[in-house]
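Scrolling down, you'll hit the structures one after another.
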Structure I
Amino acid sequence: MMKPKKLQELLSAFLRKQELDVVYGIGAFSGGHCVINENRVVVINKRMPVEEQLRILVSVILDLGLDYSGLKKEARDYILRYIRP
């Protein structure tokens, strides 16, 4: 099983390859994706637990309908856990 931090790095790198800026910051926000000055941005609160950060990354991948079939099997399996039948 892939460690949560490693999975987070892999999913962040995947989103960056999809031309999304992934920004980790600290503040009174939970996170998600938005468009700022025509740039697609994913904002993650780094004070949140890694599992919650992963949930946000996965939700962005699913919300945007990104093709994650090229990811490692463990990452694909993790994403599939969030898809409701």
Structure II
Amino acid sequence: MAIVIGIILLALAVWAVLPFAFPLGLGWGQQVINFIVGGLPILAVFVGLIAIFIGIADLKDRAEAKKEEAAEKAKASSDATTEKKE
């Protein structure tokens, strides 16, 4: 059912942007282009913000992983030292 709805919506979108010369076309092509041109800077801002947030989260994850690795090494070395004493 989703495929049928998708095909219908795609056909309606193509029909809407057909030029006036084509019978029954809505001729919205120029308005669609204007919308895309106007929306690209906004899209770029959102993608940039998302990239920044992902980068910050990645840096935090790496720092946390280094702390955990250091704690594991410290625990392993302390375990090895206590085994040698016994």
Of the structures I, II, the one that -31000 was derived from, the read-out being helix-only ellipticity at 222 nm (-39500 (n - 2.57) for each DSSP H run of 4 or more, over all residues; to 500): II
Ranked on distance in nm of label points 7 Å out along Cα→Cβ at positions 12 and 76, which label among I, II comes first with the largest value? II
Given a computed value of 11 for relative contact order in percent (Cα under 8 Å, 6 or more apart), which structure among I, II does it belong to? II
With mean projected area of the Cα convex hull in nm² computed per structure, which member of I, II shows the largest figure? II
Which of I, II yields 12.8 [mean count of other Cβ atoms within 10 Å over residues 36-43, calculated]: I
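Bear in mind that the values in this text are calculations on the coordinates, not laboratory data. Predicted, not measured: the structure shown is a model, and the values here were computed from it. Cβ atoms are built from the backbone, for glycine too; each structure is taken alone.
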